[in-house]
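Readers should treat all values here as calculations from the given coordinates under stated rules, not as data from a laboratory. The shown structure was predicted, so the numbers you read here are calculated from the model rather than taken from an experiment. Cβ atoms are built from the backbone, for glycine too; each structure is taken alone.
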Structure P
Amino acid sequence: MTNLKNENPVQIIVNGRAAMTIMTSAENPTDLVVGQLYTERVIETYTDISSIHTDGPQTSVVTANPFEILLSRKTVLAGCGGASSFLDSGRLGNITSDLFVSEQQLRRSTEHLPKTSWHSTALFAEDGTLLTAAEDLTSQNAADRIIGWGLAHNIDFSRTYLLFSGNIVAETVRKTVLAKIPLTATNAEATSAAVAAADDAGLALHRITGNTIVTLGRISRCTP
């Protein structure tokens, strides 16, 4: 039997209260938890976190204002089965950025994606410098890991772009838009809901196929 990927629950405790449980493959969930709390609108900046500590399957977070931050400010509402969600683009705001990346640079950037049969992602500065990379069971988790790392390192997301190795869904787009990352690309596919959500929020969504860059939707931030 081949080695199987780990899939373990991480329960997030915020100010002593169970907030949410997420499934992940990585042993260190700190960046994932920070990103998840941000994209679920529990925190607005990294400075909202006073302390964070992982003990086994639980990660406990104490916020700087525990009596003010009690409930999620998330903009995605899930059905009873958790199988579907919708995106309130009006509450996410629009991405306004003058960032453009050349097609050649975007193609070169794919070389830095972690090689995995699961989902990997990498964050780049506008000049093509690799800032960080992550992998996880889903593109949503991978995006949260990148966002959590960026918040902890005070990264200006508006001057970055994000690459994925797997399919992109609307929930992944929502997280990217909340971080105000202006350009996202994948070497796989994107759902129609992901493309519509990207268009609504001003996110440029591209697909990289060999030497070809395809613009998905109406917005392009790639130059020949």
Structure Q
Amino acid sequence: MVNEIIFTLGKSIGAALVAFLAGFSAVAVFNGMPPKWLTDYDKEPAPEIMDRSRPRVKRCPWAYVLSVALALVFIKIIMIDYRFFACGGLMMWTLAVMTLADAKYKIIPDQMIIACAVCGIGFIPFVDSWKDQLLGLLIGGGFMFVVALISRLAWKEAAVGGGDIKLFAAIGIGLGVRGVAAVMVMTVIFMAIHAVFKLGAKKTGMGDSMAMVPYIFVSTGLYLSFIWELQLTLEI
């Protein structure tokens, strides 16, 4: 019993240390990212992005915020399986980097989306079949593409960016149909709640856009930490 407690405590401390390194490295990677990665295909990098004399985001508080958020996820998922921890942790790290990029510049680097998709391949032992991952890719990207298309036709402006579409497809590769559906639903709910608060505080207008990746980051973390095991327990 004592040995089990010590072993569990050791794993938790190890996961927290990895999260600490992941949070600080996410900020470092974002600050050192090539300007072209943070620029739309048909545009030149803005002077702010090109300026290397100061960091794009400060280490304090963002490295600490990300470290704490990742630690909450890492400590939970390391108890599931080491391989699950590896692929889930790497996916969360890529989302942390993309969160900074989307929040700061409203752009999601394709390179990080590809890295997220590669991390998703590591989930193969934990999903029903490769078909579930393929369907997750198609549903994740396809549903968001339809939303973007409908909004474009109805309001002449896409409600979802191309980067968001590709990111949901990448997440679908790892989490499968149920996973990407859960992440999409939670993302929409969290965005709606935050938007209501911001409107109430008069910090935003009805037509203002919101970066989606921060909500995807939180939703994916919640799914990996709690909902994944719950689905297995309930055999959903």
**OP:** Determine which structure produced the value -7000 for helix-only ellipticity at 222 nm (-39500 (n - 2.57) for each DSSP H run of 4 or more, over all residues; to 500), calculated from the coordinates; the candidates are P, Q.
**Re:** P
Subject >> Origin of the derived value 8, 30, 35, 21, 5, 1, 0 (P(r) over Cα pairs in 10 Å bins from 0, in percent; candidates P, Q) >> reply: Q
Subject >> distance in nm of label points 7 Å out along Cα→Cβ at positions 61 and 197 - structure with the largest value, from P, Q >> reply: P
